[in-house]
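Each reported figure results from applying straightforward, stated rules to the coordinates on display, with no laboratory input. Treat the numbers as computed from the prediction; the structure is a model and nothing was measured. Cβ atoms are built from the backbone, for glycine too; each structure is taken alone.
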Structure 1
Amino acid sequence: MVEPIIRVADIAWIRLRSPDLDTQEAFLSDFGLVRAVRLNDKLFMRAADPSHHVHITEKGDPAVIAIAFRARSEDDLKKLAREASGASGVENLDEPGGGKRVRLTEYNGMGIEVVHGVETLTPLPIETRVLNAGYAKQARAGEFLRIGARPSQVKRMGHAVISTPHVEESVAWAHQHLGIVRSDDVHLDDDENELFASFNRVDDGDGFVDHHVMMFGRHASSGLNHVSYEVQDLDDLAAGHDYLKARHPDRHLWGIGRHTLGAQIFDYWQDPYGRLHEHWTDSDVLNNHSGYRRHKRSLGMRSQWGTQAPQAFRDAASR
């Protein structure tokens, strides 16, 4: 395997384009994001964790512009700019949050930003009480649990999924330029050599990370399948589901259910311009001692519970 140029630390944000920032902000607020900064032509939305923003919308015709990842150091940005084919130089990010970036184009033509030094903010207060003791009686003895009608309280961005006719080549590009590593691959039931999907995580050595930060799934055309945001817990996800369903009943696509690979509890929604946004909670977390696995499509791509993926989800490939 080719030694990667750098190893990214995490995913940072999605950068989209939408013709109406008011419409986009209304949906994202109901989804559980919070306005960080609004300019005449750009909208920056944050989550509860300290990242300055996890979602950018620029004004214009609907499009997916870029997926951003956090570099571990400014030296990594310089190395990427120097060694990656087609990379920009190290640029100052002239927008709220500041920082520096290198721009790339991944195998399918999707924009990639690798950033460092972006400002952080004070975490937002949350209502949800995460129970470290699980659901044992003593965990909330003498207390009442009451969840009002409200959006989910999004913690952070978790991963992005790209649809592509070229899964193996896409994975190879991401491994070389971003330093992510395979967690699970899925092959066709009747041909173990035909790769259908690949789940890849951040390489943090002994450190435990989400099951995947980037996944590639086979499709006739290339584009963004979905972006994914972690919420506080199952109650938070379900509360957000009901809140969104009351306000945007035509935008729900799939969920609630639990994936097999990654094992996240999931819920998928379309934004006003058709881009898929996922709520999830309770992922598998792995490190580099966890090993690598291969699975048949009929097993690996199924839900453990809940409905199976609708065709509209399988066909999602926003450009």
Structure 2
Amino acid sequence: MKVLLLADFGDPYYPPIREEHPDIEFVEAGSDEELLREIPNADAVFGYLTSAQFDAAKNLKWIQTLDAGMEGLFNAVPQVANTGIVVTNARGAGAPMIGEHGVTLMLALARQLPRFWADKSAHKWDQDGALEVVEYLGNKTCGIIGFGKSGREIGWRAKALGMTVLAVDEQPVDGDPIVEDVWGVSKLNGLLRVSDYVVVTAPYTTANENMIGAEQIDLMKPGARLVVTSRGRLVEHSALVTALKSGRIAGAGLDTTVVEPLPADNELWDLPNVIITPHIAGNSEKEQLDQRTVDIFAENLRRYMGGQPLINIVDKTLQY
């Protein structure tokens, strides 16, 4: 068996994998020329391929990608969807970090940290004004859209703070003991109506682009806030800006936006009720995320060689 290792960040973690599988030929292709030379008889790939590289692969059976999001692969190599090649992803590698980040955004919005940062910059002590705006999360409802690994990590942390946690997901998911209930997507409107914090962790597909638009935002409580940690394109940009500027919803914490990097002239930058972070919710100390990503590949390789079911198999029809 021949496996191409295309992730440079994995270099420190490959030696134990090589030792565990001495009968596998591992190739670290450092250039496009080398990759095209090696890929015709490769059985598996850890990393991403271009369309031309994929077309040169005559023996490929399995691709392990480096991220949870799948649009990168399916945009670059759409033809993979019509093959028998198994695709797995790194879903879950950054989930604990996303859990921390999502709850951090909720806490920052509830405790009005952007306001106090502005007060600090102005050397302003406004205790009376602050007492009127800070909120308690513990008696609030957190509604999670997409209850996968990241949603679960946000959910149990929110529950630990005392929040009531609800979720919707396209797939039948067991939320016990974290959430009160996991509903189908058909009940999204019901979740929006009762949630104080709506957290978007669903994967992006062309089918769910702009799934949160003006109609859905109008269902939210006036004091509700929206947190987005998966993909900004799930929320219709102009509808969100309008709702934030008008006060229709109280605020938003955005780790992802429709366009990335967010253009300097975008209105979101100047809205005082918005927190923006540059798509880093799933990150931590670099070596930790790198190790967790390689560990998923190592576990799947172990399963592949042992004839066991792989984890994180991507449904190529749904593209997640």
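Of note:
- Highest-scoring label, criterion being distance in nm of label points 7 Å out along Cα→Cβ at positions 13 and 221, among 1, 2: 2
- Comparison of 1, 2 - label where FRET efficiency 1/(1 + (r/R0)^6) of positions 5 and 29 (r between Cβ atoms, R0 = 35 Å, to 0.05) is highest: 2
- Computed 140 for volume of the Cα convex hull per residue in Å³ - originating structure among 1, 2: 1
- Top of 1, 2 by FRET efficiency 1/(1 + (r/R0)^6) of positions 37 and 125 (r between Cβ atoms, R0 = 41 Å, to 0.05), largest first: 1
- Mean count of other Cβ atoms within 10 Å over residues 61-68 from the coordinates reads 21.1; which among 1, 2: 2
- If P(r) over Cα pairs in 10 Å bins from 0, in percent, for residues 53-196 alone is computed and equals 10, 28, 25, 20, 11, 4, 1, the structure in 1, 2: 2
- Entry that produces -10000 once helix-only ellipticity at 222 nm (-39500 (n - 2.57) for each DSSP H run of 4 or more, over all residues; to 500) is calculated, selected from 1, 2: 2
- Origin of the derived value 0.45 (FRET efficiency 1/(1 + (r/R0)^6) of positions 45 and 165 (r between Cβ atoms, R0 = 30 Å, to 0.05); candidates 1, 2): 1
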